[in-house]
Structure P
Amino acid sequence: MMKGQLREFYVIIERDEDGYYIGEVPQLKGCYTQGETLDELMINIKEVIELCLEDEENNTLSKFVGIQKVSI
């Protein structure tokens, strides 16, 4: 990646039973974290994305397609 080039990632955000926000980046295997607030979650997710990208040769990027709601 060239210096100054931005990469964008989608973050799926959920809230657990204790009120913590859980964020996961589906494009990066094992890339997830949590925070007590959305602001804290965003700080944490940026840090974990950087860590995952450092190990990018062992982490295959997948293309995020989308989210589909299913009723059963």
Structure Q
Amino acid sequence: MIGRYAGRVGHVQVADVACRHQPGTGELDVDRYLARLERAGYPGWVGLEYQPLGPSADSFAWLPRERRGAGPAPGT
């Protein structure tokens, strides 16, 4: 489905399953889904909407710093 609709999607939000905490704390294979979006040519942002376990700043450890906020906003 990602490959089929990536060009029509305007926004993606990420939270892990089942407790909606940061990626890596549950069952969702976030890296696999992000890779599929990239391969499909998804040009937009991926937002994070989760309840961190602990301090918010610490909850970004799952995402390498060089991948955070990379590139211009879509449409600019």
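Only the coordinates and a few stated rules stand behind these numbers; no lab work does. Quick caveat, the model's predicted, so the values are computed rather than measured. Cβ atoms are built from the backbone, for glycine too; each structure is taken alone.
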- Note on the structure: With distance in nm of label points 7 Å out along Cα→Cβ at positions 39 and 55 computed for every candidate in P, Q, 3.0 is reproduced by structure P
- Query: If relative contact order in percent (Cα under 8 Å, 6 or more apart) is computed to be 35, which of P, Q is the source?
  - Reply: Q
- For -8000 (helix-only ellipticity at 222 nm (-39500 (n - 2.57) for each DSSP H run of 4 or more, over all residues; to 500), calculated) the corresponding structure among P, Q: P
- Can you say which of P, Q returns 3.3 when distance in nm of label points 7 Å out along Cα→Cβ at positions 47 and 63 is computed? P
